[in-house]
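Throughout, read-outs are computed from the coordinates displayed, never taken from laboratory work. Note that the structure is predicted; figures quoted are calculated from it, not measured. Cβ atoms are built from the backbone, for glycine too; each structure is taken alone.
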Structure I
Amino acid sequence: MSRKISIMVLLAGMAVSAVIVVATVSSSVRRQRIKAYEQAKQTTTQTTPVEVGYFLREYEGELAVFRGESQTPFRKLGVGLDLMSDYDKVLLHDGIFVQTQKELNALIEDYTS
């Protein structure tokens, strides 16, 4: 009889140990999934488009818009520099940088009106 009790206690102990191992493994897997999800979410939300910006400057005697560091105009405005002040000519020769399309539109309106 004592041998039966020993076997039963041993089996019960093995069953409890198996439950603990399964619970620990599933908890670890769950934590790893949550961590991977949070990292993916953080990477996705931190990725933002980079704006290159615009330059308004003189090109072949006229106003032109350039994107970023491009040497070819993105858009020619057909407005000559002949009637502009020397100060504006110097600024436009070097180029005036703006970050957004909205700022660019305001700058173009200032120089063409």
Structure II
Amino acid sequence: MKSEVRDHGNVRLIALTGKITIGGGDVEIRKLINAALEEGKANIVLDLGGVSAIDSSGIGEMVACYTTVAKREGQLKLLRLSPKINDILQVTQLITVFDVFENEEEAFASFA
């Protein structure tokens, strides 16, 4: 998995590409979220547009990160879900937990 990080005001955008699977991407997400929180960026958007696959470890890590961010009085939101990831979140009903957006402008504006 690869990542690109950039800030937009008080919001950290983390764009992910590749696979979020056990032993790889799941650990990387945790590191990226923790780094953002340590830098004072508690409002985070995960751009999943480039993610080709995700397994239960990846989903579990996203939920764990959501909880970690919420405990720090921040928000974790999702951007550009692929149909496959959207289906997984629908089946697990996690779609009701995350705020999901189709474009960056809407995602950034949602923190105002």
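Quick look at the numbers
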item: Answer label among I, II for the case where distance in nm of label points 7 Å out along Cα→Cβ at positions 9 and 33, calculated from the coordinates, equals 2.4; result: II
item: Structure from which 21 was derived, relative contact order in percent (Cα under 8 Å, 6 or more apart), options I, II; result: I
item: Of the structures I, II, the one that 11.2 was derived from, the read-out being mean projected area of the Cα convex hull in nm²; result: I
item: If helix-only ellipticity at 222 nm (-39500 (n - 2.57) for each DSSP H run of 4 or more, over all residues; to 500) is computed and equals -12000, the structure in I, II; result: II
item: Of the structures I, II, the one that 0.20 was derived from, the read-out being FRET efficiency 1/(1 + (r/R0)^6) of positions 41 and 65 (r between Cβ atoms, R0 = 30 Å, to 0.05); result: I
